[in-house]
1. Comparing FRET efficiency 1/(1 + (r/R0)^6) of positions 152 and 208 (r between Cβ atoms, R0 = 25 Å, to 0.05) across P, Q, R, which is largest?
2. Ranked on distance in nm of label points 7 Å out along Cα→Cβ at positions 96 and 248, which label among P, Q, R comes first with the largest value?
3. For relative contact order in percent (Cα under 8 Å, 6 or more apart), the calculated result is 14, so let me know which of P, Q, R that is.
4. Once percent of Cα pairs over 35 Å apart is calculated for every structure in P, Q, R, which label goes with the largest value?
5. A value of 17.8 was computed for mean count of other Cβ atoms within 10 Å over residues 32-39; which of P, Q, R is the source structure?
6. Thinking of P, Q, R, which structure, once distance in nm of label points 7 Å out along Cα→Cβ at positions 24 and 216 is computed, gives back 4.5?
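Values quoted throughout were computed directly from the atomic coordinates according to the rules given, and no laboratory measurement underlies them. Keep in mind it's a predicted model, so treat the numbers as computed, not measured. Cβ atoms are built from the backbone, for glycine too; each structure is taken alone.
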Structure P
Amino acid sequence: MTDHQHPLGSGCGAHTTAADVLAGIDLTGKRAIITGGHSGLGLETTKALAAAGAQVIVAARNPEAARTATSDTPNVTVDALDLGDLASVDLFARRLLKAGHHIDMLINNAGIMACPETRVGPGWEAQFATNHLGHFALTNRLWPLLEGGARVVSISSAGHHNSPIRWDDVQFADGYDKWLAYGQSKTANALFAVHLDRIGRESGIRAFSLHPGKIFTPLQRHLTQAEMAAAGWLDANGNPADPTFKAPAQGAATQVWAAISPQLDGLGGLYCEDCDIAVRAETAGKPFVGVKAYATDGNEAERLWNLSAEMTGRDYSRESW
């Protein structure tokens, strides 16, 4: 079996912006959903796709804030979605299913990072629930609108290097570690794309995951200045100190590239970074570069899919909801 998890030589890189990716591309008539599309990388993605002519639906936990943030951006509508609440996911999906419009791009962008221990729903750890389970349920509920040609983009992170799926304690019942919990949720994002692509490709659904790079966005809201200084991200005065950090428009580029690039036609289930398919971490020679083997393992991906379907009760193959 051919291993496609290696760079294509896309011609793009770490400094490419979302606008660069879309240069000369007309998305008129295309429809995209972007979770958290009003903040951070999500907002940059919304602006770029809308400017190229796509109709963008921003799914936001705070619709009022989303409308304010996107008020000057044409081709954008806002709808309410709380990924930590399956009832909210169902209501959002029902509204779209009722409208019946095909979705060309579903960009599962919203997420939380390194938050204090928080439980949502029936006691689920919040990062796993919000970053993975909410998007799992959403994608399955929207399946009829994705069939016939769609890309689903799952925003993972190099943070997945911190943890595989902790099968013996997914919910951190035996003690919470915010970075291991984040890492597990980002591994889940990558594995989700692997299995979604496997079962969706016959219906025209292809899926990708990615690391957007390091970018200062509201994602760091739960980190103190001292923590970010200790990590080398900020200097003692609170100013950016790590030259590898990207601007937001550069950070949004890889998810835009994964959503629209013709270079990915016929491919799927792959992990991307810097607007190209990523190398495998085991051959990268650098920490936090590329994708770990456990985040692309097909058996792990299927096991996670089955667990997620059991936990959420949302699976596209169900005849009724």
Structure Q
Amino acid sequence: MQFNPRYLDFARHYGFEIVACAPRKGNEKGRAERGVAYVKTNFLAGLELPNFSALNPAVRLWLETVANVRLHRETQRRPEDLWVEERAHLQPVNPRLFDVGRVLTVRANRQFRVTLESNRYSVPARLAGRPVTMKVYPDRVCVYHDGELVARHGRSFERHQDIEDPDHPKTLIAQRRHARDALVLKRFLGLTPLAEKYHAGLLDRRGNAIAHVRKIVALAEIHGDDAVVRAMTDALTFEAFSSEYIAHLIDARRRQLPEPSPLHLIRRQDLLELELPPPDLSAYSGIRTGNNPQDEVGGDHDHV
């Protein structure tokens, strides 16, 4: 005969002995079965089962008003009267609750999820693909790694649900953001040898230098590297460190501003590249050449 190991642990924890019935001797457990049948037919019949926190007070009320004040059929005494006599002979109950959690060893998937009864529960992103220990309770699911509690979720009895702790993907999101920022910074530093000096100025003058770097790289994608490099060179001359200043210089040169402004630097090459419209000579098209005043427009008086 072999007992369930978890049930043996439960018996040892609370200090009682397990006595098994003999094989094919159903009559030996009739008394226990009748007690279970009494609870089912008298207390649970027609009752909608809520969670355990609401069920326990209902059981206590039923014991005090029905089960323990009835006249027992075999003893012909009330259970509450027998309890007064037996209480002095009983051992104290272990004050520490027995851990009824079902222990499972599982592996988190690539989406840092563990699966239980078709539902998926999140774990910290760093544990994706790694083995973890899951303890399943009636009301919660706890996940451990190397003996440390890493996730705790309310247990769901629905199907195909995805339960996520908002803190679990934060590390992965931060890692991906840092990776993207590293690529952007590499692209920025590759624009010109002066980019490193400009980046140092951003770090010194601006609170969020990487945000300015992202915008400057975006300007390079829109207007081309040459326009950004030229604007960055001008900005270094004035020690102006911001993506907004770079954008202004690019826009000013694109519009070919004729006069300098506090945010615009005129180069000789810029002046040589100005495109002026051809002169309008239509005002002179009606004037005749010659020294005779009568040759001018309106000066013909030969005919009266």
Structure R
Amino acid sequence: MIEIDGSYGEGGGAIVRNAIALSALTLKPINIKNIRANRPKPGLMPQHFNSIKAVAQLSGAKCDKLNVGSSEILFEPRKIEGGQFEIDIKTAGSITMVLQAFMIPAAFANAKVEITIKGGTDVRWSPPVDYLQNVTLKIREHIGFNAKVDLIRRGHYPRGGGFVKVTINPVKKLKPFSFLDLEIDKIKGISHAVKLPEHVAIRQAESAEKVLKAKGFDAEIEIEHSDDTLGPGSGIVLWTEGNSRVGGSSIGERGVRAEKVGKKAADELLYHISKGAALDRYMGDQIIPYMAIAGNSKIKTAELTNHAVTNIYIAEKIMNKKFNIEGKLGGIATIQVY
């Protein structure tokens, strides 16, 4: 039984998601204590609970103490098997956060995996679904990962109700990889507004285009407008295309002008571009488990985050791999696994 300290490093849900995912992948039982101990609301939140539940279904795991609010869980996986799965978060909890944990072991099932998830597709403090589709999955394709994410309906805070269907085709292994210096061919994006006037999405896009144009970049931003959702919301995701992808995003909020939402996304993208690294700060931490799985890989990230350091702690503990970091927290860093 591998003991995991849930308060280590950034001490949030990333420890839980990555530990559960790599436990299922390796079939090594784990005991996680002090879950989210330093957060205002310690213990498992609904999205963490559902991440564990989804991976447990996939791996036939025995789970002890698995409840919303739990500060400790025991997770004993048995076998990763393909099939069809359904998860309903029942809140606006992040769908993409659940998928971060689920997709790691699902890629190594004995048959195709299909999962439908209901919850939040575009919520604060988590990757929007458009980022998952156009940044995360495109980078994973480079290393042999084979998955498709279909957005059926968007879900925003506070009502949620988003609906996503994911198909993951099994692979035998991932290819060692190198993502170092960024090369840009073009910039694309999606600006959406649901149960709001279409001009909200248009203004977000025009504002982002203006900011990018001032720095010498043209952008192709698709406008998406729909009323097929439980509640109103908006957002914009931008990304580069080239040898890799870096992104920038922003979620609309009540009382915040659409122009400010678009500018925020463009500013974030420009920040990542300015670093010249092939991975932005979000992919810089999300890619860590895949580095451990593939082995002998190297990346450069626009910003070394506490999430990345925490994910390395988990990967070294469960996968018995050694990582080397050149760089400091908050700065550009090169990370290598042996």
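1. Values: P: 1.00; Q: 0.10; R: 0.45.
Of structures P, Q, R, the maximum of FRET efficiency 1/(1 + (r/R0)^6) of positions 152 and 208 (r between Cβ atoms, R0 = 25 Å, to 0.05) occurs in P.
2. Details: P: 2.3; Q: 7.0; R: 1.6.
Of structures P, Q, R, the maximum of distance in nm of label points 7 Å out along Cα→Cβ at positions 96 and 248 occurs in Q.
3. Structure of origin is R.
4. Ranking P, Q, R on percent of Cα pairs over 35 Å apart, first place is Q.
5. Source structure: R.
6. Source structure for this number: R.
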